[in-house]
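So, here's a batch of structures to check.
Readers should treat all values here as calculations from the given coordinates under stated rules, not as data from a laboratory. What you are looking at is a predicted structure, and each value in this text was computed from that prediction instead of being measured. Cβ atoms are built from the backbone, for glycine too; each structure is taken alone.
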Structure P
Amino acid sequence: MKTIVLTGGGTAGHVTPNIAMIPTLEKEGWDIRYIGSHEGIEKNLIEDEGIPYYGISSGKLRRYIDLKNITDPFKVVKGLLDAFILLKKLKPNVVFSKGGYVSVPVVIAAKMRGIPVVIHESDITPGLANKIAFPFAKKICVNFPETLDHVKDKGVITGTPIREDLFKGDAKQGKKICDFKDDKPAITIMGGSQGSVRINNIVREILNDLLPSYNIIHICGKGNLDKELEGLQGYKQFEYVGEELPHIFAITSLMLSRAGANAIAEITALKIPALLVPLSLEASRGDQILNAKSMEKQGLCMVMEEEDMNQGSLQQAIDKLHKQREEFIKQMNKNKTSSGIELVLHEIRKCNS
């Protein structure tokens, strides 16, 4: 039996594309194993899929001054040793990495053991972890043509693997899950797997102005529920959404989202008009800003800089997006974006041939 090790973690965006490929890999007879960190978000997400999970030591690679920069390199070295031993035991035919700091020692250990590695980079510009890992990869799958300049001849445009069940949501189920009593257009708000304090706060400040016209589905991140708003008709909040997500997307008319590459891929493939609020340069390396500008340039979404977001501007932007909803859907239909599962798996199969 062919064995594949999947790796990636730190945020849901480094895990969900791996999860998207699991059903197809299983159909093709692959024995699937996952290597992640001991305590990362990936652990619960993968264990919920019934895939054998192996935790290794993981340290963050930082571009800024922090006392943990002294201790974390030792964790990375420990992770490399952990991965080297694990790969000898698992004997995979190929390793597929979605990135994140935990993936770096796995990719390096795979190269040391002569195991081919395929990496997926979602953003226009690669993150630090993937930059370190690229030299050890045989192939690098990307979303954007601009990314090829960073990966040269190893790169291939595949798009992002998207879970097939996201396309099979049931609107009646979605309405029931959210306990919506009417047919007002629904706005789904996503601030990333950790949530966004700024988006959460401003949305809640203008709830009374939004609810007469819209139903609100608020995926606000762990620990960010507002108990005072529980039971408010037309407003449903979640810390995180798992198996309900396809049904929620089925009733979503508009999306307010961060501009993570995986979120963008799902929104575009599902043809949901979106207002993207990328992380600012103060909170990120600017990858979400580039992602959002690329999508805006293609006419696939609206973009609002976080610095420009306030109660008035956000409500105006949402109303404008709703008025232009059909125009964005028409443009997304021209774009013909779909899941990248088959193209990514093609590169994985080639490594195993």
Structure Q
Amino acid sequence: MKKLMGKLTPLMAVAVLTIVVIACQKEANSKPNFIFKPAPSTDVVASIGSDKIMEKDFVKGIESDLYEAEMKVYEIKMARLQSMLLERYMNADPDKKGLTNDQFLDQKIAKGTKVSDADVEKFIKERQIPKEQINPEIKTRIVEYLTVEQKKVAVEKWIAEKTKKTPVEVYLKKPQLPVFDVQLGDAAVKGGGDAKVTIIEFSDFQCPFCSKGAVILTALEKKYGNKIKIGFKHFPLPFHAQARLAAEASMCAKEQDMKYFWKMHDAMFADQSKLDKGNLIATAKKAGVKEAEFKACLEAGKYKAKIDESVAEGTNLGIKSTPTFFVNGKLISGAQPIEVFSDVIDEELAK
């Protein structure tokens, strides 16, 4: 209950607590007088007398939560569909003979897959697992996880081959990414001036997942060039003690030249252990900024209000974590694989 309450606003928490209290009573003395019936129109979710609660107001601030919940349901259904297809194709395969499904999977479909020491080391590096936490038990668990992942890939390739000539018609509706009206404003920008696709990121220089987000954006730049434009907005999280000062430092660098912002951006994400004041000044100096002007800007807290405005904008958009991206307004939450971004970008470029 404590974990659940921690994620809710005070008002929502009261509502949940009320429901729980009522549920625990043997006989509830009273309960909300809800009448469930078809909506008078698609844009109305409830009516209180003559006052109507409209869909657009109802979902504001919870768009990403709804999307994630809908995607979980969709992914469960798609996993179920793939499982049923796998079983059918295995049973129809002439090589199945007397093999069980597990045996057929290991001996025919996933034959030759093996987790190497290099795979384990790569996983440890990508997940940034501290060296002191690495032991034989952890390595065994990593191998087990990677083995399952390799089998998943093998299964997908096998089903892809089976369905190449005979496609499977799927009638499940995939949830659509929520779309927001997000403007670049005075954000730090790079990329094509006339690009059809604009990616706006809300980020935190101390967030480890944001450093992965920076790597993803670099990869997207290489793939799409001037077809995309990237804008950076600040959303320093309150529990990252150095994030806000780092954000201010990047703005002080931007004040002198946009190129200095991106040099600071890359350097801070490359080494997030150097976000204290002294190191920020050293990083800025190395980037090429005029040191005296930069220090004066940082000392004066010149961009504190701007950072506050950016955080307020992100909060109004319903952002709860970093990094959060908007691709032509379409929400992508977290440092997702590059394929997730490419799917949206390709769709936008095709319009």
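Which structure, out of P, Q, was Kirkwood radius over Cα pairs in Å derived from, given a value of 24.6? Structure of origin is Q. Any idea which of P, Q comes out highest on FRET efficiency 1/(1 + (r/R0)^6) of positions 81 and 121 (r between Cβ atoms, R0 = 35 Å, to 0.05)? For this comparison of FRET efficiency 1/(1 + (r/R0)^6) of positions 81 and 121 (r between Cβ atoms, R0 = 35 Å, to 0.05), the top structure is P.
Looking across P, Q, the calculation of FRET efficiency 1/(1 + (r/R0)^6) of positions 137 and 257 (r between Cβ atoms, R0 = 25 Å, to 0.05) that yields 0.00 traces back to Q.
Calculating distance in nm of label points 7 Å out along Cα→Cβ at positions 225 and 321 for structures P, Q picks out Q as the one with the greatest value. Computing Cα extents along the principal axes in Å, for residues 273-312 alone across structures P, Q gives 27, 26, 11 for structure P. Assuming 0.80 is FRET efficiency 1/(1 + (r/R0)^6) of positions 97 and 249 (r between Cβ atoms, R0 = 35 Å, to 0.05) as calculated from a single structure, say which of P, Q it is. Only one of P, Q returns 0.80 for FRET efficiency 1/(1 + (r/R0)^6) of positions 97 and 249 (r between Cβ atoms, R0 = 35 Å, to 0.05), namely P. One of P, Q was used to compute helix-only ellipticity at 222 nm (-39500 (n - 2.57) for each DSSP H run of 4 or more, over all residues; to 500), and the answer was -17000. Which one was it? Of the options listed, only Q reproduces it.
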